[in-house]
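Structures incoming, each one as structure tokens.
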Structure 1
């Protein structure tokens, strides 16, 4: 049996933010990759995180329903929340080793803050599928790990009705604009890995934060992801790193019989 938790991340309210599964492993080894992938598929959450104690630190891997991924913000936040609250981790900072290198989560009052790599985007020529899949033309197209389409205002972001069958050919797409009561807003589409629209995407803010910090001329920013569930993020650019803060709340806990 595996200890299992489901956490809503980047929110202080149940049924909002982004749900993540968290499996805390025992022993010294990872489960077989095909088993972790099967658990993620069965859970059918945007991501399921697997946490492996490694001395004072923890190994961390993330699986979407369709594949293992290289970086996931909300499931990292959820994992740290479980270690802090359910396993009574005594320190104020948890260190993880992942496919994206060393990551950490710090406890700052009620907010947990991710320390992630910055992934600045560069202007790029958009593929045909991007414009067709979004059904509208952005002001600017950039590319880092993900495609990023920049629009004029928040209303345009809310109005986008994606063609997920077309966007699936591009893997991951961010859409963003200046916000009305926050610094910037975004949505995130990843049908190529089995997540049509992600509720709140920490890893996308590795690209969003450096873009908006430069454009707005400020290092600390507030952000909102405009999914149906919605989420709030407290952001900071720190050179080649970014700080991504948010709340989390426990939805369920139990065991997986695998």
Structure 2
């Protein structure tokens, strides 16, 4: 092959890569501004692994902001994430939101049905693949931390460890690594609060209060984070007022459990 042909091919590849990056940036900007349906539509139109991963993120944001659990919404997240992975398994977000969708679906159908359908194993596999792609990705680390704590809470310490290899201390360690990877991520701090409040509010109350306070002082970077900051503020208010029943009811709602 002539050198000039190689150079031309290289420039064509670089131009294509640049165009895809610009597409992804534009899709993410729609998500950042809170135009979730616009981001989903743009991600599907781009039909790239990265574009569909952002679309899955946007669809999950919309599902999580719903007043009540929405199974079709979660199935859409799952579908977008799987399509992203089929086009390129190098986007950790796709695996994270696949696991998130599966986890929230499990909460809708109930622990026993989810266990029979092997939802815990599916979610763990997705998160392991996310961490294989990006070992220090804060979202992946936090999601794995939440997985460990959720499995222990639902199955008990012995069953969680022997069947799934889940441990509460491992979950907390994953969260610590997530905080270190992205100290200004208020959503991850709220995820920790939700997981630990549901697991053992009495034991972890002080740490929970610290992370809620941190979440309310961090600057939101997206429209979604703005809503999550407001959720953290409401939870902190209830915690300080010792309104335990109201606090735990809100924790359950924010985790996507049917009320």
Structure 3
């Protein structure tokens, strides 16, 4: 009797040790679907004008952007349809994700956002730069903090928060949309516009003789995000997905298709 009990006890101990050695288990597709697409659809939050999110409004099959293409790839893996939710600005898109009204987006994983949403590891880093209209007094990234200079940023963006701390002399002006910022650059109402280079190159194509200056004043770390409070299987699956798309070329193809420039290794 004692010998039988000892065999059972040793068998249980070996089973526990084997489980520990194998590490965390990959979540099942059903668990991942329940965590990442609880409504039966993967709701992807995007905003237009940014290759990291949505280049421009278009029919679903023609939409381009890193968030869109990776959202499509994730939905295919989960076996659910993708539903793209378009918001005017990044701030509104991230707010929808934070409230659980969206399930997925690719965005800058700042320390502030890490407190209110869950992020998989970064996919790619993106240089922060400066776009200037012709004749601007700002002729280098290092020379935007000068007396009499007005630098534009997107309202509620991570660039706004970073530059409010960084700029000591220049004035900061916020814009509710990229279209409004482009108009301010065209009319030279501002001397420069600062954000990630993916957006800057998109804006530059719409503003004759404008220039994205060489150099950078910082970097964004783009990562997949999901709402906090979802089952752990969601973040575990998203972490595996992130590594897969980096390794198999899906991320590179999404970046190329979106025309995203200014990327570096995360």
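A few points about this structure:
- Origin of the derived value 23 (relative contact order in percent (Cα under 8 Å, 6 or more apart); candidates 1, 2, 3): 1
- Which entry (1, 2, 3) yields the derived value 1.0 for distance in nm of label points 7 Å out along Cα→Cβ at positions 123 and 195: 2
- Top of 1, 2, 3 by Kirkwood radius over Cα pairs in Å, largest first: 3
- Among 1, 2, 3, structure where mean count of other Cβ atoms within 10 Å over residues 99-106 as derived comes to 16.5: 1
- Read-out helix-only ellipticity at 222 nm (-39500 (n - 2.57) for each DSSP H run of 4 or more, over all residues; to 500), computed value -26500, structure in 1, 2, 3: 2
Read-outs throughout are calculated quantities, based only on the coordinates presented, and are distinct from any laboratory measurement. Quantities reported herein were computed from a predicted structural model and do not represent experimental measurements. Cβ atoms are built from the backbone, for glycine too; each structure is taken alone.
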